[in-house]
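So, here's a batch of structures to check.
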Structure I
Amino acid sequence: MDLTKKAIFISGCDSGFGYSLALHCANNLGLLVIAGCYVPGGDESGWKSLESSTKGNLKLVHLDVTKSRSIEEAVKATKAFLHSQEARLWCVVNNAAVLVFGQAEWQPMDMIRHQFEVNTFGAFALAKAFLPMLRESEGRIINMISYCTDCPMPTLTVYTASKAALKSLSIGLREELITIGAKVDVILFNPGDHPFETPLCSGQGANYEVMEKEVEHISDSRLFKDHFLRCREKFAGLFPKPELKPLDNVGLYHSFEAMISSRHPDFEYVNSDLITQGFFGLIKKLPTHWADKMRISMMKLPK
């Protein structure tokens, strides 16, 4: 498929998958890219790196997917960029995400809501804002999920639920678009497990400081306080913030290229080996008791 004069919008481009895909699309594929950056805590390293590593085919926009005003400004900036390039919006990639390692009961409701605001509602809000443009171009939406979307595991319950909700929204949206004759593909992409290569899992120490205050207010917390402290010891520094650089993963880019260029793309793409895919597929078929044991053992939680 010819992608000339077709642009791609990617959220969460400060680092990780978004940063890598934005660079790949702009530099290796020569595509027009609008890169949404959150600039966490004022850290502009990702923004500046994209700015210096690409030419005139990449447009940077500030984006907080939890804020309607921010999405509106991103849409406005995108329209202006497309007009200047005489191009159309072809694809929106919902990559922005947050993750907390901690049991659901330990997390304050604000922490739980924030994960849903970014991972679910923010992703849907961004897709919804761009749908008129995508209907015009007969383009596509790519929503990033993970293995735990269909495989809930202890300490990832909230994150899993937010991604599972996004998957259901994706399926429903695809069907609703079909019913009105809109030719917009809605695609799910599981990029594989890269906890030490992207900062998604970093910063858990700060999360545990917040959760500790919540645990102190649980009346019978003495029953699990030791487990909480051991999990804090395990996760707080387990995932240091990685160096900002593009991911070295051929499968990631190959899968992504198929998603954006295939005339008839699949609904779901998975970037991992067949053994890993088979393992997670097996867990889905096991009796509940055994599936629970498998998922608990996978997390290697402290005793």
Structure II
Amino acid sequence: MDVNWDMKYTINVGFTTHRVEILKLLEKELEKSKAIILEEPKNTKLYDYFEGKKGLSEYIEELNTTLPVFTIHFLKLLKKMHGKGIKILQIEPYLENLEKIYRAIDKGEFENAAMGEDIETVREVERKATEMLIKYQEAFLRQDFDGVIDATINFTKADAERFRVRDYMRAREIKEIMEKDELPSNIFVEAGQMHFLLPEHLSRMLQNSEITVIKIVEKMAEYCNLKLISNPGNQLTSEYIMGKKIDRDYERLMAARGIIYISLIKKEEMVPSNNNPCPHLMDEMRVADYVSKLSYEDCRKKFIKLWGSIKQK
């Protein structure tokens, strides 16, 4: 069915994070919507879970998620929304194309398979990102701090290109879905915090729609009375995504701070409590504030302390 362009669509792009602590605020936004577009590849088994054909534990085991605690809580929330009659879609074409590449490689069919333009684009973006990641790992194993920073910068640039491609592909598919299916007029689009080009693409592609950005993490910071501080890695990636010209000393400093930030934040999943309703955000803001005061040489010393002696160039 063709989209009814006479109807004005309201699309709320919600910038979220995979932390249990944001789910109560997220639920309030989801309840206002008539449809939810998830940031994940299509998986028909999700509806098997919604309809009781597959248990929660069984579905999560098949997902092989690295964030099981969050996934459990999020899936329960989605099932609740489904029970209220809210339509739930999964749209993430970049990751779907990446899965197709992996499946073809596993079957030994990739070189002979007919690949479209999108898959070739994804293949090239991932090739560059993987190459930069390997160079980063090699520099890390050599205990070469300056080499780690250079490799971090190059990987971050490749990652920024990945964000650009992902956001364009996703916006285009959302538009195509709206042209083919009759969707409700009020739609919530889940997106990670770094996908800020997505609403811009949607605004250009869906000019009859009202596109609104909802920053869940900012709402969480306000709720917890925390000053929101951008972590240096995200800040540098954002500037690359926007194509800004960046001073060499600045980008090396931000990359160095980003390495320390990633090294210091807590990795285990935490759940909110009455005493601490935002454990991850508090930890992240504490570390972001700390690293914001470090010089490049401070970062070198901290890196040595955290990871052992560093071979100097």
Structure III
Amino acid sequence: MGFLSYFKIFKNAWFFMSDLHLVIQKRLKQLDKKFTRDKINSCLVYYKDTLVYVYYRNKKLKEKVHKVNSVTKSVMSILIGIAIDKGYINGVSQSISDFFPNMEESKRRITIEHLLTMTPGLDWPEFSTWGGRPMPMINSKDWVKFISERKMIEEPGENMYYNSGASHLLSAILQKATGQKATEFAENYLFHPLGIKEYDWYSDSKGIVIGGFGLSLKAEDMLKIGKFMLQGGYWENKAILSKSWIETSTSPKIATNYKFGFYGYHWWVLENENKKQHTFYAMGYGGQYIIIAPEYELITVFTSDNYADAIHPLTYFKSEILQAVRGE
């Protein structure tokens, strides 16, 4: 077989598959039965400019906008980066009190960076006494007020506690800084440029777009987000986001559970031997993932209904997909 030995049509565009791509595709095809068993709804694997593997549990899921849960947080990080690039926000060292002037004195030391790294120092037991979901915030009449009034228990920057409230404050800051709701800002500067046309994104009772969850996307549009991140913030030769923001936001900042790796600016990071090209990923409850491995020019997207074991898709990425492209 020659180098350009096989081709297929995908979305009215021609993609050529090399012998290497075909070997990887054949190996990944063996995952179909496992994915069906493990409640994985979709998996797309994009390797070196080619979509080498496509799995949908049924045909209808290809067109479904799927709840991506906390993948929303990584999209919010992108939007904050765009807002900084465009001068709406001064930078990550800017105090959140610039946007919430009535905030008590002890909280004026909290910066945008502290929100992005989930280290604001607030009492926020989302993954302890709240059981993994911020229901007290959700059930409150004013989410921003609820978050802002949480007591300080330590200095900002000391420790990370998973905090969907921090993400929601970022959405409120984005709206105050730009005069646009996060959905409007995303439509203008991210979704429309990437050709993302179908999505849902919910707001709280005060009209603030939910910063930590609430977004629904098609799997193929999640892949677009992964591609533009892999391409250094470019899409069709147009700069969407600065490369410097991508490098900063996806570099390891905070050590977390060994299964998940490190945390950056609302992106999870798997540190590897190549210190300059970490694998980074967006992760949502139930097994929603956008995983980008720049070292291998590899993107993997998962949508799932695996609420009992949400880390399962990440395990598949490490043990099956990454090994396939490595030839192991």
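Every number in this text was worked out from the coordinates using simple rules, so none of it is lab data. Here the structure is a predicted model, which is why all the values come from computation and not from measurement. Cβ atoms are built from the backbone, for glycine too; each structure is taken alone.
Out of I, II, III, which structure matches 1.7 when distance in nm of label points 7 Å out along Cα→Cβ at positions 261 and 293 is calculated? Structure of origin is II.
Work out which structure the value 1.1 belongs to, where distance in nm of label points 7 Å out along Cα→Cβ at positions 53 and 253 was derived from one of I, II, III.
The structure behind it is I.
The value -8000 for helix-only ellipticity at 222 nm (-39500 (n - 2.57) for each DSSP H run of 4 or more, over all residues; to 500) was derived from one model only; which of I, II, III is it? Kindly include the intermediate steps, with their values, before the conclusion.
Working: I: -14500; II: -19000; III: -8000.
It must be structure III, since only it matches.
Using the calculated result 3.0 for distance in nm of label points 7 Å out along Cα→Cβ at positions 85 and 117, pick out the matching structure from I, II, III. It must be structure I, since only it matches.
With Cα Rg over 2.2 N^0.38 Å, for residues 173-220 alone computed over the structures I, II, III, the top value is the one for I, the highest of the group. Using the calculated result 19.7, 63 for Rg and Dmax of the Cα atoms in Å, pick out the matching structure from I, II, III. Computing Rg and Dmax of the Cα atoms in Å on every structure in I, II, III gives 19.7, 63 only for I.
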